[in-house]
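Each reported figure results from applying straightforward, stated rules to the coordinates on display, with no laboratory input. Not measured: the values here are computed from a predicted model. Cβ atoms are built from the backbone, for glycine too; each structure is taken alone.
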Structure 1
Amino acid sequence: MEQNLSQYRIFYEVAKSGNISRAARELYISQPAISKAIGKLEDSLGTVLFSRNSRGVQLTEEGAVLFEHIRKAFEELALGEQELKRFREFHMGHIRIGVSNTLCRFIMLDYLKDFIREYPHVKVTIESQSTTHTLSMLEQQRIDIGLVAEPKSQKNLVFFPVMDIQDIFVAAPSYLENLRIREGNDADVFQVGNVMLLDRENITRRYIDDYMAENHIQVNSLLEVTTMDLLVEFARIGLGIGCVIREFVEEDLRTGRLVQVRADARIHKRTVGFAYCPNRASHAVQTFLDFVSRQ
């Protein structure tokens, strides 16, 4: 479009009112400026857009053709502005969040419950998947935010920490007692017991594998479990020694339903938070991040 948008705006207002003086008052510019802009537009298009008479101006046949297209364009612009205003007033928008089953169950739900109560008009989509997949989808711009354990390489992501988590080994007291009766008090429980870990698709499993390799912890009987919920339940019923996140079993530890099985070396804490690409943060995403920062 070679012509200045302001010239089309002036043409639009003059055509609507049929009068240059009324258009000038509407646009807060002088009548000579209106006439000059119309003249430039007519020269650039090579046609006459208005015919003048004693009552004002009237569209020519060519002007009427142009006005029909300009009218639709400015009406669409007005609708777009109204829609944006609605988004702002009602805090509307769409947020796509990636999160693992474990972090969704134990962390994300609490945030979502309060966020939805405060911003009921924001649409939230949850992609439940592994942290590795979440980070990949962030890079591919298929989601807006990921709730993840802090990645080693953040690339173009911003990481907003929300809490530290501690991985520990736990078991039911009855399981440990039966293990001691069967294997003796001096037996290495990690070698003689049934150790339960998340499957290898989970980033927590990779973290624990590295920890066990670094500390020469050998496991002879290993049970892989797909979710943290199942792992905790299996530990509760006495199926084995499970590696779980301490913050998610605090009640079990307090009541004695589960007890911590201590290894020679403590597992280092990890940080969980929201990762996102700052240059793609929509108004709805920024609203969510501001909400999280207030919690």
Structure 2
Amino acid sequence: MKLNIILSGKTELLHPLTCTRKIFGCPVGTSTLGSELGKRLSKALKQKKEGINDARTLSALEDFWPSEELVEEICSAKKDVVVYSGDKKEIVMWLAKSSEIPDDAEWIAADSKSLLVRAPWHLLSINEDIIGSLNKSVVNGEIMDGVTVNGEIIVGKGTVVLPGVYIEGNVVFGEDCKIGPNCYFRGNTLVGNKCHVGQAVEVKNSILMDKVSAGHLSYIGDSIIGSGTNLGAGTITANFRHDGKNHRSMLDGKLVDTGRRKLGVIMGDNVHTGIHTSIYPGRKIWPGMCTKPGDIVIKDLMP
């Protein structure tokens, strides 16, 4: 089988993350969305199926994240297949003799584990899927004595994990990072290259892109932090409503239900927060924005 990725052109829905990058370039798992999608689809394509026509082409939208079960089902089909998502039956993936959508094919609904990526917080779900499935640790950096690890970790070259760091869950650290001392990671978390997470910082179920610095006394929960961002000491992201309901956030000019009970902040690149900045749940901050010491972010910050 061959693989064909279709560009969707809907990158504006993932602002502020896609203000400075394409959807494919958004970090998730152990690399980027594009790389992880390619790995997920290629793994199934390599499996030889008895009685299956291997000359066909598997096409998928760049912003559709299929579950492993769905990919396995599609690649095992002996006839052409079209996969649709949602009530509007939007076509997201198909298997046919060419890259064109087949006229005569079996239509299959995407399962509940698959995801059409049309909002920035959807990247958190994909990150949870990938990192949550890690089954072994790979350490190419240095883990000092006094570090506690309850889960699987990946530590990139040049990264140092200092004493007092407590890891509860699966975590991916990129290259050339300084982690600790005395910080806490939990959930499924990605930390990019050349990051600094320091004293008394807690990071829960989040994505930190490259060159993020959170040096002191901060909480980052269920959040995505863009590249080159610096969090002033005491920056706190709220991620839970008092009434326990799902968070809502502005998307394409409308207030929408995110489907998440836990959601922090979505930050673009090169954001700087002043010390003691507090951020309401589900807020978004556009690239290059700054807050002053003691600021409370109650709505999206954009130019």
Structure 3
Amino acid sequence: MAANFFAGSALLFVQKPANTNGMDFKAIIAGLAFAIIWSSAFTSARIIVAEAPPMLSLSLRFLISGCLGIALAWILGQRPILSRGQWRAVIVFGVCQNALYLGMNFIAMQWIEASLASIIASSMPLLVALIGWTIFKERLPIQGVIGLALGFAGVALIMGSRLQGGADLLGIALCVIAALSLAIATLTVKGASSGGNLLMVVGLQMLVGAAILAVPGVILETWDVIWTPSLTLAMTYTIVFPGLIATIIWFWLVGRIGAVKAATFHFLNPFFGVAVAAILLGEALGLHDFVGVSVITIGILAVQTSRNSAR
């Protein structure tokens, strides 16, 4: 029954997009689902690293998610026969998102709260816009420039407040580097969402992340884990939802409405990230957090809508 459920879910997201011209109802629902699942990953990761070594547990998660994704892809008739662009995206996404972005976030959340990691990660669309504007000379209307300033000001406000409250500087630095890695992965994701075999691409890039993280994990960490109910539930949730389903939704969104429009949904991540952490982990939120999250949300939305209009 479980296999049939996941196969049916996979079919929903690997069918050929019906409309790539606008933000239709199906894309909106998928975008909201992605934002909620993606934001909740920080809370489940915080639970995992409190009871298990970060790199080894994340490598295990990618191994299981990758094998599950490849098995479902094989059932659906997909084979690891990919275009050159897809193989490049598998490697880059596996390294940048899985090994670097998630790996550094898992390590950092040994020392910082899930809400702070989520807020820093939410700056990814701002970084994508900044890189496109400054390096690739993409046109960014004045609304987008103002949005960039607001977004980074909100992130700075929250990080400054948390540092004064004793937040770990190394953990924050790792999360910032992780956000840059995800921005690079997002700029290269277009090659993975074309040419079919979407679920196979997702599974393969999971295995890339598992292999890369396993090396430093084996060298630097000890697998000393007591499988408590909270750890088992958090690991299971992370493997299935943020690990597999959210990635499939993201690739599907990029293929359906484009990377720029799909990234608009990241403006919801600051709100959902701090909300889930506060509800499930009881993390305290101060006035600076509420103001900063609001400013970041407005900034991301301004940047993304301006980029949409520019194109």
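Determine which structure produced the value 11 for relative contact order in percent (Cα under 8 Å, 6 or more apart), calculated from the coordinates; the candidates are 1, 2, 3. Can you show the working numbers first?
Values: 1: 20; 2: 11; 3: 40.
Only one of 1, 2, 3 returns 11 for relative contact order in percent (Cα under 8 Å, 6 or more apart), namely 2.
Give the label, chosen from 1, 2, 3, of the structure having the highest value of distance in nm of label points 7 Å out along Cα→Cβ at positions 30 and 214.
Values: 1: 7.6; 2: 2.3; 3: 3.1.
Across 1, 2, 3, distance in nm of label points 7 Å out along Cα→Cβ at positions 30 and 214 peaks for 1.
For mean count of other Cβ atoms within 10 Å over residues 62-69, which structure out of 1, 2, 3 has the highest calculated value?
Numbers: 1: 15.4; 2: 19.9; 3: 22.4.
The maximum falls on structure 3.
Can you spot which of 1, 2, 3 the value 24.1 was calculated from, given it is mean count of other Cβ atoms within 10 Å over residues 94-101?
Details: 1: 21.4; 2: 16.4; 3: 24.1.
The structure behind it is 3.
Out of 1, 2, 3, which structure matches 34, 53, 14, 0 when P(r) over Cα pairs in 20 Å bins from 0, in percent is calculated?
Values: 1: 26, 31, 21, 14, 8, 0; 2: 34, 53, 14, 0; 3: 35, 60, 6.
Of the structures listed, the value fits 2.
Can you say which of 1, 2, 3 returns -24000 when helix-only ellipticity at 222 nm (-39500 (n - 2.57) for each DSSP H run of 4 or more, over all residues; to 500) is computed?
Values: 1: -14500; 2: -3000; 3: -24000.
It must be structure 3, since only it matches.
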